[in-house]
Structure formats: structure tokens, C-alpha cells
Structure 1
């Protein structure tokens, strides 16, 4: 299990309550579990260390500023499948902050559901479709991601 509490648990890092609630419902509909929800970078780091989720959905701009990028990089370095959820793709550096992929806001419920199914397969080591679903942009050099 690579040191993670559950390969199917999700850390949601999103400071907008309505968006977070919407994402949480879709995560659950995808058969995953939101293990924790953070609205600040410092809180996200603490929750990550506590729960060690297999998947992290991370907004870039949080209540304590544009710190989501640093959080996501840290989570990816620890082996989690990190996806940035942002309306500002241009804010990401060329390496996408170490993330596996990006989901652009606004997203559709169907698109997010399909992306989460794909991410579940990645995090659990299951076979996955060769092509990512619409709405999930993969970082090319990490598209062959395998959990340690």
C-alpha cells in the first residue's frame, strides 16, 4: 500500500465552500472517499501528513494565498496522485508543480466523475484507458505514473 492510509481516499484542498461541497459529492459518486478537506495551505499539509491520501485535488489559490502549488508539489513528492483544479492554468509553472494532471474550472460533473474514475485507477495501480477523459489534462512525463 506504499505507506498511504488508503489508495482510494482523497484530500480536497479548496477554499470555496460551494465548490468543495460539489466536488465532495462527485468524489463520493465516483466511489472514493474525501478523507479530509482543507481551506489553507498549512491545514492541507497537516491533513496530508495525518491521512496520507492516495489522491489530492488541489486548488492553487487558498485562504492563505496562492500556496496550493507548494502543497501540491509536496504531496506529489511524497507519492500521492496530485491534480490541480484551477481556473488559471497559466499560473502553473512549466512542470505543472509536480502534478499528475490538471482539471480546469469550471468543470462539468460528468467530466469530473470520469476524471476521478481515471485517477482512482492510477492511484490503485489498476489498468486504465490509454486516453485520459475530457477535462483531465495529463502532464506528459507523469502519464505513466505508478505508485511506489
Structure 2
């Protein structure tokens, strides 16, 4: 992880981006995924939106009080294969938490729900951070991540 904050010569003329607006994930079972994201991550449905082309649609969810929006996308022609980070595209989703203690709170929450996860990973030094990794119903890796640098 790099902590360099200097402006790169190649980006000086690039217009501003103010943040990540939303992320869309193609899922195999949209009802199961919506229930999982609601129960495990506390997201709520905001609206359902038809795709501009084809017969698909997205269930757009948010975590109230945050700027996080997640689209769960249904594509009738999707291959229905489980997620693999070895295919080109998304590798994982990382959600920020506010403190190192929040990682432990998330682990307790996941354990109470019976959601499988990896042990917490933590490192110190000049870029201290901690995370816990879990997977959604489609095996998409989700990191709950704290950065203390």
C-alpha cells in the first residue's frame, strides 16, 4: 500500500473526481443477495432500476447515513458461475470502517450471524491497517478495512 500523496505529472490536467458514487455487482440470485447484504452489512433497498439494454435490472441498496451505494445486478444471460478473482474485472470490494476496534465489532457481528470469515489481519509500521475478509453468496470477497495512517 502506498501512502504517496504527491500529484503525478500525468494527472495534473485530469478533471476532479469527488469519490466513488456506486459499485454494481452481477449476482446469481438477486433475492438471496439482497437479503444477505441487508442482514450482514445493514444495507437497505433504495430503488430498482431497469438496465438500459436487455432484460436485466439492478436492486440499488445503501447503508443509511453513509455515501455507500451498491447495485446488485441481475443479467438473465449471465453465466451463473461463482465469482473468481482470476477473471478480469473485480478482485474484491473493500469497505472502510472507522477504527481498529470496529474490526473486532464486525467479527463479533459476523460470528453472531454465522457468516464465515477469515481471521483478522493486522499490520503496523508506517501504514497501520487491519481487515477482516468475508465472502458474499456469490463468493465475492469483501474486506472490512481500517487504515490508521
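Please treat every number below as a calculation from the coordinates, not as lab data. Computed from a prediction, not measured in an experiment: that's the story for all the values here. Cβ atoms are built from the backbone, for glycine too; each structure is taken alone.
Looking across 1, 2, the calculation of distance in nm of label points 7 Å out along Cα→Cβ at positions 34 and 98 that yields 3.0 traces back to 2. With helix-only ellipticity at 222 nm (-39500 (n - 2.57) for each DSSP H run of 4 or more, over all residues; to 500) coming out at -10500, pick the structure among 1, 2 it was computed from. Comparing all candidates, it corresponds to 1. Calculating FRET efficiency 1/(1 + (r/R0)^6) of positions 18 and 114 (r between Cβ atoms, R0 = 35 Å, to 0.05) for structures 1, 2 picks out 1 as the one with the greatest value.
One of 1, 2 was used to compute semi-axes √(5λ) of the Cα gyration tensor in Å, and the answer was 27, 23, 15. Which one was it? Among 1, 2, the structure yielding 27, 23, 15 for semi-axes √(5λ) of the Cα gyration tensor in Å is 2. Looking across 1, 2, the calculation of distance in nm of label points 7 Å out along Cα→Cβ at positions 106 and 122 that yields 1.4 traces back to 2.
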